[in-house]
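Colleague: The next part holds the structures, each set out as structure tokens.
Any read-out appearing in this document is the output of simple, stated calculations on the displayed coordinates, not a laboratory observation. Worth saying up front: this structure is predicted, and the values here are computed from it rather than measured. Cβ atoms are built from the backbone, for glycine too; each structure is taken alone.
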Structure P
Amino acid sequence: MGEIILKTRDLTVDFKVRNRLFGRPDRLSAVQNVNIEVRRGEVYGLVGESGCGKTTLANTLLGFVPITSGAFECFGHTIDHRTKPDQWKAVRRHMQTVFQDPYTSLNSRFTVWQIISEPLFIAGERNERVLRERAASLVEKVGLSREDLDRYIFEFSGGQRQRVAIARALVAGAELIICDEPTSALDVSVHSQICNLLLDLRDEFELTYLFISHNLSLVKHITDHMAVMYLGEVMESGATAEIFAHPVTPYTRALMSAIPEVNPSGKRERIILTGEARSPINPPDLCRFASRCPEACDICRCAPLPPAICVGADHTARCHLTGKEWTL
């Protein structure tokens, strides 16, 4: 097991929503008591339905969204809602991100070398020759050529733009790269190319990835550990192989039943979720999945979600139905 470089402790993010003119603002619970651990050199996956809080969690770790309560530890620094800008700066130098949409996340007025070298420029490097050389060395690493340095980003395809975005994430020497669905806006034909590139760069630059995706087949293929989120809460987490082999919570089983079956003769029972999803605004302190869970019982509808318990080797779950704690 590698060193833990990112650890969240009951990380919570709420937004205030004012739904009437003179009333008290409501609380929109986006991320609730999240606990994950990311180790150096691994690919850690975050999965779940749209709106479950994956991107909000990533943006919180990057400092784009303020923390409501809880904290996270990253590269020897503890970050919470009281953290000063100087402390954030010390953490952010170790992290970068690859956004979902390469068409809107890159500045169309910049040339490729200016886009790639921008993080170095922001960090204080003003020597144009140094900036250009650093961009030139990385543009070849991501599968483009030096001749592309003076081209504008609108001249490239989606897959090529994402390669530029990956080079930009590496230019300042970041160790943790947060990939927010880096292939979902691309043609299916280039998905594997971008994923293989990310894995090759991980080995070459000793990187660690926090990988957000809806594609469970992709997550199964490239991640070492994963967490399954629903309406802001982590329902199940642990080693990817263990979770795919033995999914414990009904929500995880429902997600995995939706993975397309490659073998046409294969028989997989599709779990169809019914019922209304709970609103994230002022949610009750109950299991948030109970209203849609096909296995919910009375305690699920009236008792708070229990703390995570160990249900296997490197495998934890939060569910009233998981049974007794697994012992090593």
Structure Q
Amino acid sequence: MSASGGTRAIVAALGANLAIAASKFVAFAFSGSSSMLAEGVHSLADSGNQFLLIVGGKRAQREATPQHPFGYGRERYIYAFLVSIVLFTVGGMFAVYEGYEKIQHPHRLEHWYWPVGVLLFAIVAEGFSFRTAIKESNELRGTLSWTQFIRRAKAPELPVVLLEDFGALIGLVLALGGVGLSLLTGDGVWDGVGTVCIGALLVLIALVLAAETKSLLLGEAASADVVRQIEAATVDGDRVTRVIHMRTLHLGPEELLVAAKIAVRHDDTAAEVATAIDAAETRIRAAVPIARVIYLEPDIYSDTEAARGADAEATPGGPAPQPAGH
């Protein structure tokens, strides 16, 4: 997996979640806290999610085949989408169910120091994982806000780990609140209420992840900045005078397909046009290294024809203008 895939963030999250899951299940066994059980399942689900992200990154590195000529880069999106499903079902829905059962049949917590101690340990461990994810993300997000970064990132791993760790920290606070209120009031219902809140939080995060990864699966264009870089690199003002229209598509986080119709001079020979196309492809790859697959179609630009909408791909029945991101 590439550095932009956030390998270090995934490994840090996996190690933290495995240790936390084990400690939570031990705390549940001694205290009977439903919050501890829900949090233990949550951490176990998160561990499985990080494993899925690692598997997706490895499988995406396979070479292209005749059956899959554009490679397997999108496998990373598929596995990220699976993560959202696991988080929704195993994490969120289980927690909601367990919390509901605890509210219906509450009981006092036993050995309260187990859940409290484990929750404090888990907050520290999740904080370390979250800090690693933030550090890795800061190297990529630039001036983007965190919301913009999660919505626009083409590599799914870092947004997934960020949201999981953020949700885990909030969930731990909710669990600590539920356990604390149960101890203060002597009413085990609060433990169930905290568990339901954890489940609702996980369901919400899973829905956000599903929406973002679905957009990547459907196919996203390059960002507006990358599109401008490609357009600037394509036109040299001599052989290639303008970009008539262009479509881009991410075949994977680090692989971009570029298809464009470019304007060449009407009196150029076929050899000159071919040379101009080769030079334009070289400039594009130098400006945007992830532009791995490039198709350039030469044409003669006409202001009159453009005004009439003669280009079939620019007509109302053709594809919509390329979006700048999701």
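Colleague: Here distance in nm of label points 7 Å out along Cα→Cβ at positions 70 and 230 has been calculated and equals 1.7, so which of P, Q was it run on?
Modeller: P
Colleague: Give the label, chosen from P, Q, of the structure having the highest value of mean count of other Cβ atoms within 10 Å over residues 142-149.
Modeller: Biggest value here belongs to P.
Colleague: For structures P, Q, calculate mean count of other Cβ atoms within 10 Å over residues 190-197 and state which one comes out highest.
Modeller: Numbers: P: 16.8; Q: 25.9.
Largest value of mean count of other Cβ atoms within 10 Å over residues 190-197: Q.
Colleague: Can you say which of P, Q returns -9000 when helix-only ellipticity at 222 nm (-39500 (n - 2.57) for each DSSP H run of 4 or more, over all residues; to 500) is computed?
Modeller: Only one of P, Q returns -9000 for helix-only ellipticity at 222 nm (-39500 (n - 2.57) for each DSSP H run of 4 or more, over all residues; to 500), namely P.
Colleague: Can you tell which of P, Q yields 0.99 when Rg/Rh (Cα atoms, Kirkwood Rh) is derived from it?
Modeller: Source structure for this number: P.
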